[in-house]
Every structure is written in C-alpha cells, then in structure tokens.
Structure 1
C-alpha cells in the first residue's frame, strides 16, 4: 500500500504525540490534520465520528483503512512501514513492553497529567492523595526501566508511550520535585527529549 497515511489529532495531546513519535522514529511521511476535541469555537468535523465513534484523538486513515486507539495505531505503523522496529520479538520483552504501555495508560496518564499538571494549572491545586498516587506511579515506572531505554538498548513503543506523559509532568510546578528521587528516570527523560522525534513534536507548552 503506497497511500500516504493521515493522522488526526492535536499538537497538545499526549496520545496524538505518541502516534506522531512513532511516525518520526520510523521516518513515516504522513499528513497531519488538526482535530481539537476541546475547542468549542472549532469543533471536530461532523464526519470525524466516522473515524472515531467516541470522539477522541488520535485517529488514522491509510488508504481505505481507518483506525483509532493509540496503541492500535502505533502497532500498525510499526508493522506496516519500514524503518527501525519498535516492537521486540522475544516473548518476555514483548510482554514487558505491553506492561509498560498499560501502566502508562491506566496509571501514569490520569495521575501525572490530569492529577498533577492539569490540577495545578487549571484546578484548585494538587490533593495529597494525588501526590501519593503520582509517587507510586513514578516508582513503578522507575522499577520497570532498563537503561538506557525501557527494554534495554533500543527504544520501543514503551518509551514512546511514557515520554509525552513525563514531559508534561516535568512542566508542572511540582513535577521536578516529584521526579527528583528517580535519577534513572530523569536521565531517561532527558535522553528522550534530546531525540529528534521528541524535538520535532514538541508541545506548544514546551516551546513557549
């Protein structure tokens, strides 16, 4: 299939960035169409519901094939396009990758992005319970990290899943203090932020 894929999402979105990182790491030329599901003045196109019945982002169109759910999108991009493989073949490494991605989805995103960053920037502040949950999440991720990447010597989809979430945490007022006890995790995050893929997909909040 030679059609150029089209990715739909927003540049501030964690999950959109994960998909964009997969494209960048593999060198996939693609089109990016902004769909801002939170902007009342510019609502998502009426036909976007055909791509994503739950009205979230991102979504992908590749020829006559459409896909939503970030993990499905990045796994498809990794399998369908040439470039560095981001998914291991060894069963234990594959299971570990799935575990890290699941931890990121189920725990890191709600606790670190919404529980810390959004609560500090838009809400009444961070509750004590949220700080405890964030520390538990960071300790778990630190325990799963094999240096220099989550699975060892090569980046995988696990690294792409976690990085956008920790980038946002580091931008939160309390983020640096929460990350301070985890030097390996901080070193990993700095190395990820130095990668071309992360630099090319920076959040607006990172730029200014």
Structure 2
C-alpha cells in the first residue's frame, strides 16, 4: 500500500487517468441508466476520479480504499468542492472485522483494482452480499497481459490482467450474470521508447440470485 500512499498527491495530475475515468463512467451510465434514487459503492476508489464522473447520477456514493493517502486526498477534494453525496471510507473488505451491510447498494463498480486482489473467490461473495437483487457489479480492468504492465511497480503480486471467459465463469459461480462485456479503452505505456497498448475491459454483471 506504500506505493499508492506515495502516489496519492500526484495521482490526479495524469490526464490519461482522468480520460480513463470519463470513458468508463460514460459506458456505465449509458448501459445502466442510473437515477438519483440509487446508491453506489466504489471498490478501490483511489482519489475518486471515477466516482467524480458519476456523482450526479446517484443519490449516494460510498468510496472505499485501503490507502489512507488516497482517502486523505479524496477528503480534501470533497471539502474543497462541497460534494454532499460522497461517503469516503478507509476499509479492507477482505478483513474479517470489516462491517458490510447486506443488500444496501444498487451498483458496485471498480476500476483497475480487481487485479490487485489475489483471492477473487473471496471478494465476489462480499460484493454479492452488499448488492440488492437485480443490482449491478461493474468491473473495469486489464485484459490478460504478459506481466509487463507492472514492470515498474515494486513488489506487485496480483493478476496480470484477466481472461474474460474465465472471469465470466467465476462471476457466474457467485450469482452474477454478465450482461455487458466490451473493451472501451487502451492504457498506453512506454518501454524503451516504444509505446505499448493494454486493453481495458468493462464487464457489467447483474446479481441474479
């Protein structure tokens, strides 16, 4: 988590991260058509770039992260802009003592966070519990790659993106039905003067039971 605490203050200065958030937000709202009666939850919110693009579409948004550095930056933004419907929380949902409310949320979304979670089979039941029946889980993350994406991230031990067919099967096993599956964005990284593109997928799933 030290990596993200160090990066927190500079996180929003990357225009590509903002562009990514705008793209994913448009895809989510275009498909789900949310309204102001709905409550949303962002898992791994960072400084809240994605939720910022979605703030006018939901009644409340709970923004969760395990990095206190990210949450502090988010809290400053909320105060500076007087955002009334954001609820930032410093929490690790995978910890045994994490307080999780059942059937509270209409939508859960996560952008570039799931690949950091080794135990996908542990987090998906938690999402399932938190969502109302018929609610949506939106996962935006890396399409399976060769491991080069995190070359410059010390100590990275997560997933090198996801095989979407395999991920769909895992989601199905946990009571979700994939209803949307696209690759709306490419993340570009430069290595030795050459630019590589890493496709970013968005899978929207419905809680069916």
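Laboratory data are not the source of any read-out in this text; all were calculated from the coordinates shown. None of the values given here were measured: they were computed from a predicted structure. Cβ atoms are built from the backbone, for glycine too; each structure is taken alone.
One table, with the values for the structure above:
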quantity: Test item: helix-only ellipticity at 222 nm (-39500 (n - 2.57) for each DSSP H run of 4 or more, over all residues; to 500) calculated as -14000, pick one of 1, 2; calculated: 1
quantity: Origin of the value 18, where relative contact order in percent (Cα under 8 Å, 6 or more apart) was derived from one of 1, 2; calculated: 2
quantity: Among 1, 2, structure where FRET efficiency 1/(1 + (r/R0)^6) of positions 120 and 192 (r between Cβ atoms, R0 = 35 Å, to 0.05) as derived comes to 0.60; calculated: 2
quantity: Answer label among 1, 2 for the case where distance in nm of label points 7 Å out along Cα→Cβ at positions 48 and 64, calculated from the coordinates, equals 1.8; calculated: 2
